[in-house]
Structure 1
Amino acid sequence: MDEVTDNDKLLAALAYIFSPLSPIIIMFILEDKKDRPFIKAHNMQALVLGSILLVLSMVLSWTCVFPIASFGLVLYLGYRAYQGEEIVLPFITDFVKNQGWV
């Protein structure tokens, strides 16, 4: 397994914080980085999580609490990714692995 660099950690954190847009940019523009295991695992999870949170935020935007809470969640996950941690999200991690994306 490749060593996790500071650049890997930064890209993983940005994937969560600016999801679902940032994971798409990483996949299509940063060809040399997208296949690194650490980035790929976080990138795919962030893409799925960001898509789910985007839809839920639009549906539940009238509450004003859910969009703020979801932003807090992605900031926390981005921080953990920047620390170099493997993040296991219930259902999402298993879904990503079962699809063969990681």
Structure 2
Amino acid sequence: MFANKIAAMCGRLGRTNRDVYDVWFFLHKNWPINKAIREKQTKLAFKDFFAECIAKLEKIPDRRILSGMGELLDARQKDWVKGKLKAEILFHLKVLHSNEKT
């Protein structure tokens, strides 16, 4: 499930940012990612896939990260998403990327 959600996030960034929150949740809870599924579907090494996701996510403006999920959140949650979500998910992705062997 996580492997497919992270692929959805990378493929739909900027259009369906609710995937960003879902991936953050999986990362925050330390869910395992099925590397074989990711590599088979993307034809990319796992480390390269993470690098691509990180690069795409870094280009999304912090305020735009709320797009597609704002109607699901209260004011406090919206403030957290705008101020923290992008930084936290990037941190988790960069840790996974740096720990992955080439």
Notebook entry, point to check: helix-only ellipticity at 222 nm (-39500 (n - 2.57) for each DSSP H run of 4 or more, over all residues; to 500) computed as -19000: which structure among 1, 2?
Noted result: 2
Check: One of 1, 2 was used to compute mean count of other Cβ atoms within 10 Å over residues 41-48, and the answer was 25.1. Which one was it?
Finding: 1
Check: Computing distance in nm of label points 7 Å out along Cα→Cβ at positions 65 and 89 gives 0.8 for which of 1, 2?
Finding: 2
Notebook entry, point to check: Ranked by mean count of other Cβ atoms within 10 Å over residues 33-40, which of 1, 2 sits at the highest value?
Noted result: 1
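Coordinate-derived values only; no laboratory data. Computed from a predicted model, the values in this text were never measured in an experiment. Cβ atoms are built from the backbone, for glycine too; each structure is taken alone.
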